[in-house]
Every structure is written in structure tokens, then in C-alpha cells.
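Input: structures, listed below.
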Structure P
Amino acid sequence: MAVDGISFEVHEGEIFGMVGPNGAGKTTTIECIEGLRRPDGGSVTVLGMDPGKDGYALREQIGIQLQESALPDRIKVWEAMDMFAAFYPRTVEWNALLEQLGINEKRRVSFTKLSGGQKQRLFIALALINDPEVVFLDELTTGLDPKARRAIWDLVLGIRDRGKTVFLTTHYMEEAERLCNRVAIVDQGKIVALDTPSNLIRSLGSEYRVVFSVRGKLDKAGFEGIPSVRKIEQVNDQVTIQGKEEGLLSGIVNTLEAGGIIFRDLRTEQPNLEDVFLTLTGKEIRP
């Protein structure tokens with residue numbers, strides 16, 4: 001069973017994220033909502049319409065960026081925009097849209113000559129050409145380099161700032177934490193948690209981590225006496241000490257200096273959505 005009786009609602013004007021590993025049921029869910037797949041049971045309502053019965057009317061008010069999309073290799077950017085604009089009774093000025101998305105200078109370039117990030121921007125433009133009320137983005141940044149991924153994040157925030165509702169799926173926890181107002185964590189077809197990223201992290205009660213490097217074996221005895229320390233691990237030269245935030249960093253630094261221990265690359269790590277996922281599901285995020 002790909003999706004096992006989940007239930008949720010998306011609020012107007014928010015970025016709602018569905019996160020989890022591949023195979024969790026994210027794409028099946030979003031395709032049922034879009035009307036591209038008929039669910040075996042239950043009900044779906046989008047903008048007051050049933051995607052299965054009101055597909056044509058609904059698709060005039062939503063924009064979709066599929067998990068896997070392609071265009072003919074030789075079609076030019078402006079040709080794709082012009083063609084998609086012909087599908088809808090109402091469209092935006094697509095030249096301005098290309099300008100906003102930073103690919104207007106590529107309007108005469110064929111699809112096959114675009115970079116991965118430029119192709120994703122084009123697919124976003126095609127999803128927005130009918131000025132939709134709700135935009136669906138399925139695994140938007142998969143395969144992009146970090147610079148392109150962060151550029152796409154800015155575009156998604158801009159879509160919300162234009163008053164649109166965004167429903168996105170991703171298996172990148174950092175992406176969901178940066179973009180989403182609320183997040184549903186899905187695993188094996190079930191929603192195992194749903195809340196704002198900050199509330200999910202807060203509810204975890206996860207401990208903070210201080211990470212640093214030393215030469216040789218660290219004598220743990222002095223650090224175990226720090227009241228806020230809960231766990232000490234060492235892998236090769238890297239030491240990770242977990243504990244409650246209050247007094248953890250200062251206690252560790254004071255102990256290092258008092259013991260004359262030479263250390264480097266000291267940093268703190270706060271709990272994040274991936275920690276929440278690991279706690280709830282017991283396994284790592286799988287790309």
C-alpha cells in the first residue's frame with residue numbers, strides 16, 4: 001500500500017511540505033491531489049473541487065511541476081511558454097515571468113542546451129503561466145548543485161510572497177526546514193508527524209552537540225563530570241559531545257583549557273528536522 005489512510009489539510013497562503021525518503025508515498029499523494037492518479041478510497045478536495053470529477057476546471061487554477069519532466073530537445077524556451085499559454089483561458093505575461101525567474105536571456109535557447117537549474121526554472125515558469133491559486137512542486141531540486149538549489153529556494157519563497165499556496169514534496173530535510181510553514185513527515189505511507197518545523201524540533205527534546213577534533217584518545221573522565229553532558233563519542237580524531245544546551249559549550253571549553261588539551265574545528269550543532277525523522281522512524285533519510 002503506497003498511501004495508508006492519511007488525512008491532512010493545507011492552509012491558504014502557506015508553503016506546505018511533505019517530506020520523507022523515496023518510496024514513502026509522497027508522489028502518490030500529490031498525484032492524487034492533482035487529479036493525475038485516482039485514489040482507491042477516501043476523498044480529496046482542492047479549492048472546493050474534486051480532482052477526479054472536476055479535473056479540467058481544477059487544472060485551470062493550479063500549477064504543477066512534476067517529479068520528472070521533459071520537453072522536446074529542440075523546442076526553445078519562448079516556444080514552450082507560448083505553447084503552454086495557449087492551453088489556458090487566463091495567463092500571465094510570460095515574458096515578465098521569465099524575467100522574474102532569471103531566464104529571460106535564455107528565451108531563444110533550445111531546451112537541451114539549458115542547465116539543470118535553468119530547466120527547473122523553466123518548469124516553474126510553465127507551472128505559473130496560468131496564474132494558479134495553488135502550486136504543486138514535486139521533488140523540485142533533486143539533482144541540482146547546492147548553488148542552484150538555493151536559487152530555487154528563493155524562487156519558491158517568492159511564489160508564496162505573491163499570495164500563492166505551495167505544496168511541495170522533498171526528501172531534503174534542510175529544504176523543508178528552510179521553506180515550509182508546516183511539514184508532514186511521511187514514512188511507509190503514513191504521516192508520522194505534522195507541525196511547523198520549529199515545533200517538530202522542539203517537541204523532539206533533542207540534545208545539542210558540540211563537535212571538535214583532538215589528537216589521539218580523549219580522556220572522557222573530565223567531561224563526564226559536566227552536569228549538562230549526556231553522551232560522549234569519538235571517531236578517529238573527531239569528538240562529539242551531546243547534552244542539554246545550558247552550560248554545555250562553556251563547560252566543554254573550560255575543561256579542554258583546564259586540561260591543556262589542544263583542539264581544533266570546534267562547532268555546535270543544533271537539532272534539526274533530520275533528527276526528528278531519525279527519532280520517529282529509526283532510519284536515515286534515503287535519497
Structure Q
Amino acid sequence: MTTTTEIGTPVLTKLAPRMAVAVTGVDLNHVPDPALFGLLWRALLDHQVLCVRDQDIGPAAFLAAISLFGEPQVRPWIPHVEGFPAVTTLSSEDRDTKGDGQRLVAGATWHSDDTFMAAPSALTALHGVVVPETGGDTQFANLYAAYDALPETMKHRLEGMRAVHMMAPDRDGIGRTRSIDPAVRAKQIPSTHPVVRTHPETGRKALYISRNRMDHIVGMGRAEGHRLIDELTEHATQNQFVYRHTWRTGDLVIWDNRCLLHKANGDYPEGARRFMRRIIVMGDVPV
């Protein structure tokens with residue numbers, strides 16, 4: 001399903017019924033003026049996933065454009081572009097520190113970025129510099145829609161509920177794909193966030209879950225809390241709430257971590273190249 005709206009030179013095309021819009025006719029080698037930035041910002045808030053097509057830009061232009069959306073987060077434990085500590089990289093050539101030689105597909109399970117922080121990331125921007133011909137898609141789950149679809153009894157149950165998020169929760173089978181340096185992990189203090197948050201820009205309620213970072217639910221036994229986290233994750237990632245983005249070279253995709261889950265797919269052929277640059281935009285304390 002696609003519908004197109006022309007607004008001056010840029011053209012917006014809806015990518016899926018519940019979320020995601022593409023924009024063409026924009027060159028981010030030139031920092032957007034206030035009118036264009038306003039268009040991009042509104043499109044992101046309205047559609048949660050914004051894909052700016054055909055961007056042949058380097059890390060400096062990427063950083064300048066995304067800095068309009070908020071302060072970039074430096075994540076020193078992630079590989080980055082030399083001279084640009086806020087511009088991290090994701091590559092088909094990445095290998096984990098486990099030393100097994102297997103390709104590292106970071107973010108291969110459903111998650112929201114950096115929920116272990118006291119003020120987790122607001123947005124993530126990913127630039128497809130080199131993409132495989134097949135596979136390597138990124139999927140998004142709409143947590144507004146997932147919350148809206150919950151039975152009223154579950155909404156009432158979740159009201160006021162809080163969960164403890166950690167960089168490395170003490171739970172088996174949660175599918176982290178990158179080994180974490182113990183020195184880095186030791187510096188991360190657990191954070192407690194609501195299970196349902198109110199988006200600071202739109203005022204809408206959304207589930208706020210990230211299974212690979214949620215250690216336990218406050219006031220609930222661990223086993224019971226883990227069952228509830230799993231139930232909410234399974235609910236939120238049903239096909240009816242999911243958009244799957246098939247990458248084109250030059251796609252620059254920005255998404256809203258405050259109301260989405262996402263996951264990377266490592267199903268591209270062995271030997272195919274996939275290289276992305278990424279910027280995380282700092283957020284605020286969830287409420």
C-alpha cells in the first residue's frame with residue numbers, strides 16, 4: 001500500500017498502513033532549512049519510521065543532518081568512523097569477541113535501543129551505504145498500535161507498572177548478539193522505566209518493552225515477570241503491528257525508539273556486503 005503527497009520539491013510516500021513513510025527529492029549534503037526540517041520532523045512523529053531515499057553522503061553530512069533532531073550519543077563500546085565518535089558502524093565483516101568466526105548481526109532480536117540508560121535514546125538513524133541484493137531487512141513493531149489493541153483489563157493491569165532495565169540482565173535465552181566488555185557493563189547502573197510510557201512529543205501511550213534489557217518487573221516474582229514480558233513482546237510483534245524495511249542503497253532511515261521495537265535480519269548471503277553508518281539521538285527519562 002503506497003500513497004503519495006507532494007509538498008514542494010520533496011515527495012512523501014506511505015510505505016505501510018500502520019507506520020513508515022519515504023521521502024524523495026531531499027539531499028542531506030545540504031543541512032535542511034527550517035521548513036524542510038519541519039516537514040521531516042512531522043513525518044517522523046506521524047509515521048514513526050522515516051526513510052530519506054537516495055542519500056550519497058559522508059559521515060560529516062550525516063552527523064550534521066541528524067544533529068538537528070537532537071544530541072548525538074557517543075557509545076564508546078561500539079566501533080565508529082574515525083574522527084566521528086558519534087557515528088558508529090554496522091558491517092557484514094563484524095565478528096564478535098567470542099572468537100568463533102561467525103558473522104555478528106547486531107540487534108537480531110526485538111529491542112529498543114539503550115533502554116538500560118536512565119534517559120534512553122529517542123531516535124536511531126541508519127544510513128545504508130552498501131546493502132545486499134537480497135536479505136538484511138530491518139523490521140519495526142509499532143508499540144502505539146500494540147498498546148491500543150490490548151484488552152482493557154491488561155491496560156489496567158499495566159497502569160503504573162515499572163520494570164528494571166540493565167545492559168546485561170540476568171536471564172537466559174534473551175538473544176543478545178554482541179559480547180559486552182565487563183568493564184563497560186560494570187559502569188552501567190540499572191534503570192527503572194514504566195512498562196507503558198507517554199510519548200513526550202505526541203502525548204500518545206505506547207508499550208515500553210525491550211526484552212533483551214528487561215531484568216525484572218518491580219514488585220513481581222522473576223518468573224511471573226518474565227512471562228509477562230514475553231507475552232507483551234509476542235503481542236507487540238504480531239504481523240499486524242510490523243513493518244519490514246527492504247533496504248535500497250542510499251536509504252537513510254530514522255526511527256522513534258520511544259514507540260517502536262526493531263530487529264535486524266541476518267539472512268543475506270554469505271559473502272554479500274552490508275555496511276551501515278548509525279547515529280543514536282539522546283532522549284529523556286520515560287514517563
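Just so you know, all these numbers are worked out from the coordinates, no wet-lab data involved. The shown structure was predicted, so the numbers you read here are calculated from the model rather than taken from an experiment. Cβ atoms are built from the backbone, for glycine too; each structure is taken alone.
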Seminar exercise, completed: relative contact order in percent (Cα under 8 Å, 6 or more apart): greatest across P, Q for structure Q
Problem set entry | Label whose coordinates, when helix-only ellipticity at 222 nm (-39500 (n - 2.57) for each DSSP H run of 4 or more, over all residues; to 500) is calculated, return -5500 (choices P, Q) | Q
Seminar exercise, completed: FRET efficiency 1/(1 + (r/R0)^6) of positions 106 and 154 (r between Cβ atoms, R0 = 30 Å, to 0.05): greatest across P, Q for structure P
Problem set entry | For FRET efficiency 1/(1 + (r/R0)^6) of positions 74 and 250 (r between Cβ atoms, R0 = 41 Å, to 0.05) computed as 0.05, the structure of P, Q it came from | P
Problem set entry | log10 I(q)/I(0) by the Debye sum over Cα atoms at q = 0.07, 0.08 Å⁻¹ from the coordinates reads -0.36, -0.45; which among P, Q | P
Problem set entry | Origin of the value 0.45, where FRET efficiency 1/(1 + (r/R0)^6) of positions 82 and 122 (r between Cβ atoms, R0 = 25 Å, to 0.05) was derived from one of P, Q | Q
Problem set entry | Among P, Q, which structure scores highest (criterion: Rg/Rh (Cα atoms, Kirkwood Rh), for residues 66-137 alone) | Q
Exercise. P, Q: which one has Rg and Dmax of the Cα atoms in Å, for residues 170-273 alone, as calculated, at 17.0, 52?
Worked result: P
Exercise. With distance in nm of label points 7 Å out along Cα→Cβ at positions 18 and 194 derived from the coordinates and found to be 1.1, which of P, Q does the value describe?
Worked result: P
